[in-house]
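Peer 1: Listed below are the structures to be examined.
What follows is calculated from the coordinates using simple rules that are stated; it is not laboratory data. Because the structure is a prediction, the values reported are computed rather than measured. Cβ atoms are built from the backbone, for glycine too; each structure is taken alone.
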Structure P
Amino acid sequence: MESSDLNYELLSKRVARVRERTGLGESAAFLVWFLENIYRLEETDARDAVCDHSNDKGIDGIYVDHNNEEIHFLQAKIRQSDNGKIGDVGPKNLMGSVAQFDAPDKVKTILSGNADDELKRLITRIQLAEMVAIGYSLVGVYVTNESHNTDSEGYATVTPDIVIFDREEIAARMVEVSTTDGKKGTFTFDTSYVDPLKMKIGTNEDDPTMFVFPARALQLVHMDGIADGSLFRENVRYGLGNTSVNKAIRGALAAKASHASFILGHNGLIILCSSADSSKSGRLTIKDYSVVNGAQSLTSFYNDKSKLSDDLRVLVRVVEVQDEALARRITENSNNQNAIKPRDLRSNHAIQLRLQKEMNDADGSYFFEIKRGEKAPTGATVITNDEIGRALLAFDVREPWSAHQIYKVFDEKYAEIFGRPEVTAQRAIFVHRLQGVVGTSLPKLKNRPMASYTLTRYFMLYLLSEILRDNDASRPYVANPASLSAPQLEEFLEKCEEILKTVVVDLNVESKPVDFDYKSILKSPKQGGELAQSILASYEKDVEREKAETFTGWAPS
């Protein structure tokens, strides 16, 4: 994004889309847009953080960053002038407002006063008084499409508890995700052998139109983007390889005598497009099209083109749709040939697309896989979103005992895991590298069945997280791994490997008894938590006795 994209005329169009789906005013909608795109929050979490009403005590939103133990008090300002400068008045007023919340008693006073009800509900919901009481830092976050000037820069320099997002900073952090990458240009079906059924879905002029007809497989394989999978980019997954469904399709292709009856046992394809024109006799022309259901079949047809015949046809539904939300619902609800997993339904979510683009735009050595069947660039190290999601669940959310429940990663824990400002491509790579260190340590466990147990590596990652966060020297790099250069990261990881040697020794002792039921313990928050505290306490004793490696006194070279 360019900073000029935050000029009022252009920004207002982005904000208008948020206003349309939320019903919020312009300022609140701007803050929601910011939280979704810069803080990377889930839509619901972004909405929940905003309280831009009258008598809101000068606070437009509150976000609690549990990872860094900070409470962010947000204020948003949109300026229509393209040359607007921030100055220091707005930021000073914000910090004055933040001071109203700097003690538990002050928070309780606001709750008992005449403050806006939505603000009170937000304060109660996030347990603000409790967070202040246990020492969470208070941070003022000023969000605007204005530009910095000497006054605002000077104030920010002498006020460490304020963060100012001006237009340049927002533009630098914005990761634009194209919504048209999976759409192809124009394709014309020969329908001279059949009259497609045309249906208007609804009574309004803007409601979608659907064409249903049996399409020849020989025609379908000429659509763009089958070979590289780009035609299916808006699907929830790509071709899944050698599944039972695909084996059956290939078997049917080989039996040409039964091609005419193939359509009777096939669910068909769904093609979404921006327009479908049947005005020319025997022709149906579609534009901006994508296949959202049928990737398995179409890929099989393409790979076995030589086995196709004119008799092999599949039922095709072409849906002319303008509403992106409706298009997503069609995509999610129509996939049922191979089992759909929660991960699949999140594969086109903005957070996942943003992470993938961010990683792809880096040095190209890593590829973030968000869809099953996705092809990684040659030579790239693949990081899958389900694997990193479980790792973040253990390392950041600190729930290693839930890491075996993969559905939670993309369901009830999704926003908590992925919908946080710090979850960037850089963080995903960092946690992936830490997983590698844990993997190197696992063979040193004497209980071999436990060493190979999936939850063990997440439990050890959790232990490492606790150790790193408890040390003043390593804590900043856990919060911001991007501050480590490539050589410094290697040095950091080597230090972690040495620390885990001590952890493994203690875990070997703890798991030695014959009645040690690691399967039950590692799945139990209570038992797993007690085991972790025992190991961490033993590690601290070894540090005091100078028998264990520690980050104390360490600084990257």
Structure Q
Amino acid sequence: MTIRSLRTRLADDPDVGAGNVLTARIALGQGLDKPLLTFDTPVDHHPAWQPLTLRQLDRAVRARAAALHGLGITRRDPVVVHAGDAAEHVLAFLALTRLGAVPALLNPNLDAERAARYIARIGAAGVLADPARLAALAEHDPGAPLLPEISTLGAGDPAAAPEPYRHWSDDPVAITHSSGTTGMPKAVVHSHASLYAAIRHRLRLPRPQGQERMLSALPAPHAATLIALNLALSSHTELALLSGQSGAGVLDAVEQWHPTGVIGFAATWADLAHHDLAARDLASVALWWNTGDCAHEVHIRRLIATGSRETVTRAGRTRVPGSLFVDGLGSTEMGHSHFFITHGPGTERYGRCVGRPHAFVDCEVVGPDGEPLGPGEVGELATASPTLALGYWNDSATTFRTRLRGRFLTGDLMYRDEEGYYYHVDRAVDSVELAEGKRLFTAMSEERVLAARSDVLDCTVVAVRDGEQVVTDVLLLLTEGAEAAERGDGPDAERAKAVVAALDEATAATVRRVLVVTGDDIPLGPTGKVRKVLLRQRHLAAVSTR
């Protein structure tokens, strides 16, 4: 059976979904001894960075399923997975879904106090964690029993694993959480069908260049990782999963593992921009694949200038310098990016354009009254798709509050042009209403500053309301050379003037300060996104004490 026919078989089987791809692959009996998944940490007695075959992966999963079954875990039990290694999240997900249980994957960067409160809200049947996080949770009350240390599950007897649970389309197969940038992360529940809908669509299309050997720089507990995992299982794509998402770690992994594609979030691309990419061996990379928040133009351009890709010329197929970057917009609740656009050397449609919707998406931009808006009008994205999550676990109020005429209100402010391309301007919670019906968009302001200043590596715009007045601080992370000049007789006033000039007139009028900061000055959520709510609180406090 060829890879193409394998993809077709899985795409056409209505019983296959996010909860049973591994068992479906094993049942087909194809490619069982070919390398498939690679982890950056050991798995049982298997060394780090040595690929597991499908047969080896299945054995590791059955061992864990047997151990969990022996602990009394059964179908519909929500079980929290809280560990630092990507391997622990992936293997626990596969083992728990084999039992029909519901893995609740928890970001290891979440502090213990918030983690305990989050677990208590879920009403978990148990918590699987590594030693460090078990110790941290023991100092709080997660309201759920702490199960044996997660790495001990590999000692289970694979032969004792129960038969795989038979999933139905609406069965919950995972709980993942939002980024937590506005406070307590929201628990999002995904179904057997919803987490596989986009994969089924992709399996019916030609496999794009760069998907043969993928490196995942995604946070392991995120829904995007589960989609990447099941896509790899369904198309026999070699996939390596990193436990961390730092730019330095990604670059080291690319040089070591030589992927043809790298998938990650916008925060990782911004971190990569801090490095001299020309000094690194990135020749193997043909594709950079972004999901979650859309990426900034300046970061995209730096990446597509690296790597190499195949192209067809009159002389035949040849490899040329430069790579492609697939951008889009998605979220935990959306289950998969709902838009896509491909950038490469020579492309010019930027300005926070996220492209056109995927074929499986039915979306519109709506105004405050929920009515659809026309081209060029900014409103909130309302979208319908089979990829949408079922809602929020143990929170029906928030689930129904975010629904409108069968669509999900994403909280993203966007507009579309006459050609059907969509542009993202901000998150609704981060934008600020100004006088005369105008509005300040922080994300679009950051885009403009980055495009205008080559000495700025990253930018965060923080707008706060102080009574009737809106004040804005623009926080800049600079290149090393610019930082050196800043410590001496650097052109502070000149840089500040250029930054303000890059903004639209209404936003520029609100600027209070342009500040050079370090990464330590920017509070980040567990997925690496800026916690703008916390930043606004800090700056509002600063305003009140002036």
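Peer 1: Quick one: Rg/Rh (Cα atoms, Kirkwood Rh) came out at 0.96 when computed from one of P, Q, so which one is it? It would help to have the intermediate numbers written out before the result.
Peer 2: Numbers: P: 1.02; Q: 0.96.
It was calculated from structure Q.
Peer 1: Using the calculated result 8, 26, 29, 20, 11, 4, 1, 0 for P(r) over Cα pairs in 10 Å bins from 0, in percent, for residues 269-460 alone, pick out the matching structure from P, Q.
Peer 2: Working: P: 8, 26, 29, 20, 11, 4, 1, 0; Q: 8, 31, 32, 20, 7, 1, 0.
For P(r) over Cα pairs in 10 Å bins from 0, in percent, for residues 269-460 alone, the value 8, 26, 29, 20, 11, 4, 1, 0 is produced by structure P.
Peer 1: Once FRET efficiency 1/(1 + (r/R0)^6) of positions 365 and 405 (r between Cβ atoms, R0 = 25 Å, to 0.05) is calculated for every structure in P, Q, which label goes with the largest value?
Peer 2: Details: P: 0.20; Q: 1.00.
Once FRET efficiency 1/(1 + (r/R0)^6) of positions 365 and 405 (r between Cβ atoms, R0 = 25 Å, to 0.05) is tallied for P, Q, the winner is Q.
Peer 1: Which structure, out of P, Q, was percent of Cα pairs over 24 Å apart, for residues 349-508 alone calculated from, if the result is 47? Intermediate results must be reported in sequence, preceding the final value.
Peer 2: Details: P: 34; Q: 47.
This value belongs to structure Q.
Peer 1: Sticking with this structure for a sec: Suppose helix-only ellipticity at 222 nm (-39500 (n - 2.57) for each DSSP H run of 4 or more, over all residues; to 500) works out to -9000; of P, Q, which structure was it derived from? Numbers along the way, then the final one.
Peer 2: Working: P: -13000; Q: -9000.
Of the structures listed, the value fits Q.
Peer 1: Can you spot which of P, Q the value 0.6 was calculated from, given it is distance in nm of label points 7 Å out along Cα→Cβ at positions 61 and 165?
Peer 2: Numbers: P: 0.6; Q: 1.4.
Answer for the origin of the read-out: P.
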